[in-house]
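Trainee: Alright, structures below, take your time with them.
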Structure I
Amino acid sequence: MKIRKVKKNDYLKIKFLFKKNNLKFYSLNTWYNLWVSLKLSKDKKNSLGWVIEYKKNIIGHLGNFISYYNFKKNKIKCSVLNGWVVDKKYRHTSLALIKKYFDQKNCDFFYGTTFNKDTATIVKKFSAKPIPVNNFTKSYYIITDSKKVLYFFFRKNFFLKKLIVNLINFFINLFLFYKINYWKKEIVKNKVVLLKELKPDLNRFLKKYSEKNKKLTLDTSTFLFQSTLKNLIARNKIWFFVIYEKNKIVGCSTCLIYKNKGIRASLLLNLVAENKASYRSLIKENLIEAEKSGCMYLNFKNFSQEKIRIVENFKPFIKNLPNNNFYYKSNNITLKKLLKKHSSWNPSNFDGDIIFNY
């Protein structure tokens, strides 16, 4: 049994490991983009992770890639933990993998998303801390098609299914009409523009937002992130909204279409604006687009408390997320002090490896 760095030709073996553990691994396209990104970094110390090899089989994997964040006027190098899985029989070797990850010396901070209870316990032993945002244990849903929500719950075919779904939908809309349709009352107070392609000024706006508000914000101009977005655009799985004032962007959002058990749904990936009115306008326009796109709901999660409070004005349904912890660690004393503050963070679904899973 040995631990070594991930190789480019490990893809099929790692994918098989994930499948054995009922998990989904990255697409081949994402895998190649990760390797291109590594080559472009020109940093020989960077690694895309480590595997545990036993009798020519891979029985454990922990992924690692580099992201950059803007903070004030500085660019901060982040090592993103992803794809951590070990066969059940060899789970005792998990500590050796995570030690390899935290032993890296060439980054400013470590960051990982959606840890479950067991993995969270392990990373805390290496002095990793949950990001100081309190609402990551809840997910917020605004329904845009109640009938599709019912088909999500009644996925199996049975006698008179269509009739029963229509009947239940009638009563749901009768008793929950106010809550389900409340979002439609919102009046858009800004000129919101729908984009189906990337614009360079979006990246510039996010960078200026970080500088002005002194918040840690992902640098979306990197090859890895841009190639991922372009792939989603090519598959018609993503849209962008922007708000312009005097030919300058003052707000933007990114939304993803995906399938949940075969039913179309949407997830807000990013939401940034300079005032509450712009936030509300962006949310309303994304809901309209989600409805037009045939999605059963628009999902909001992994945002700061300030943004969630605005979402709550739309009277969403709420679901608990027990395994959705985000952890970080920094060995830089100055950065460590800043990251302890809630006000330093601008979390979103752009963080970690979330976007690469679609």
Structure II
Amino acid sequence: MNFYYPGYIDPNPSSGSQVRLNSVLNHFNTMQWNVISGSFFIRQVKLLQLIIRKNREIIYFETASYPFFVSTKKYFPFTIFFEIFIFLLLSKFCTVRVYYRDAHWSYPQFKSAINNPIKYYIYKFFYLVEKLMITYCAERVYVPSKSFGIKIFSKINTYPLPPAIEKLNFYEYQNKRLNHKAIKNSVIYVGGISNDLYDITETVSKIMFLPNVRLLIVSRSNELNLLKHFDNPRLQLKSLSNNQFENASLKYTFFLCGFAPNAYMDMALPVKLFKCLELGLIPLYSGTGEISKLLAGYHIGLNLDKNEFEEYIDYDVGQKRKYLGDQQQKIKIFVEENSWEKRLSNVENNL
């Protein structure tokens, strides 16, 4: 079995995609898979070795936030044609199964984020070529959610492979929480806030309107400036490392996962959703997309559209204690059914 990623895997991840990659890599290392990643030349040599053997090797391929054939700027554009050529050979002599992680390029917000018409059309062309190659060359395509597959790969069958949870980490955080007293009615958010995809402005306004709620937003420094107009002592804006965020989360009860409605988030299941559940945080969500369907299915969290958080604020101490205890039990069930071990063992069995 072979695991392939078109680039370097950061052992100290700072983004959701790298967090996922490390979890996947740890599992496949345990199963003694052959891992192919790193520099352009190292990757191509190892792939050519698989092709030359003609043993119909199985390759599980995780895409990046960029098209796989533009993984390096060195020797550009030679590398583009070479990587495409290798991928075509792989699909002929090996069994290629691909996890397609993102399709932000297919939505209007991508154009405004690039802010350069020429670059935008070049990038979009590359993404379309990647999608076309995966559609016709991969033996099986995994996607973050069912609706993602239907929307992005309408001509083929796809298989949902959403993010998952490190089970050992969950129980470790549960033990740590015993030594930390949670801030009353406390909410934390982590992630991007700079474009329409992750627009939390309206949700923040709604939450801060409620009495006695404390909200901590963790994001990049330049993005936090977008929320400086909220003049409220109960709102904190911080830029923290992963470890700092995890330590800070031990004093919080809820995490914010409610975004302004958009077609992209309706089909998304962000890594940070699973990471926050791993930390034992209870989600505050909104909308009718994949996030809401998943959480409602496990009866986890509070729906902001139905004013359920507002109702929680009015609970007495006994009611809050009972609700929080029930939620931790439901999150525990979710963790057991959505661990990386269980998720990737299914992939391995299919392979």
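Every number here is computed from the coordinates shown, using simple stated rules; none is lab data. Only a predicted model underlies this, so the values are computations on that prediction, with no experimental measurement involved. Cβ atoms are built from the backbone, for glycine too; each structure is taken alone.
Trainee: If relative contact order in percent (Cα under 8 Å, 6 or more apart) is computed to be 23, which of I, II is the source?
Mentor: I
Trainee: Comparing I, II, where is volume of the Cα convex hull per residue in Å³, for residues 20-139 alone highest?
Mentor: Greatest value across I, II: structure I.
Trainee: Determine which structure produced the value 0.85 for FRET efficiency 1/(1 + (r/R0)^6) of positions 204 and 292 (r between Cβ atoms, R0 = 25 Å, to 0.05), calculated from the coordinates; the candidates are I, II.
Mentor: The structure behind it is II.
Trainee: Also, quick follow-up: Work out which structure the value 0.70 belongs to, where FRET efficiency 1/(1 + (r/R0)^6) of positions 76 and 188 (r between Cβ atoms, R0 = 41 Å, to 0.05) was derived from one of I, II.
Mentor: Going through each structure in turn, the value belongs to I.
Trainee: As an exercise: mean projected area of the Cα convex hull in nm², calculated from one structure in I, II, equals 18.0. Which structure is it?
Mentor: II
Trainee: I've got another one for you. Going by FRET efficiency 1/(1 + (r/R0)^6) of positions 68 and 92 (r between Cβ atoms, R0 = 35 Å, to 0.05), which of structures I, II comes out largest?
Mentor: Ranking I, II on FRET efficiency 1/(1 + (r/R0)^6) of positions 68 and 92 (r between Cβ atoms, R0 = 35 Å, to 0.05), first place is II.
Trainee: Sticking with this structure for a sec: To test your reading of the models, identify which of I, II gives 2.6 for distance in nm of label points 7 Å out along Cα→Cβ at positions 84 and 148 when calculated.
Mentor: Value 2.6 for distance in nm of label points 7 Å out along Cα→Cβ at positions 84 and 148 corresponds to II out of I, II.
Trainee: Thinking of I, II, which structure, once mean count of other Cβ atoms within 10 Å over residues 4-11 is computed, gives back 14.0?
Mentor: I
Trainee: Sticking with this structure for a sec: Identify the structure, out of I, II, from whose coordinates mean count of other Cβ atoms within 10 Å over residues 28-35 was calculated to give 16.8.
Mentor: The read-out comes from structure I.
Trainee: Match the computed value -14500 of helix-only ellipticity at 222 nm (-39500 (n - 2.57) for each DSSP H run of 4 or more, over all residues; to 500) to one of the structures I, II, and report its label.
Mentor: Source structure: II.
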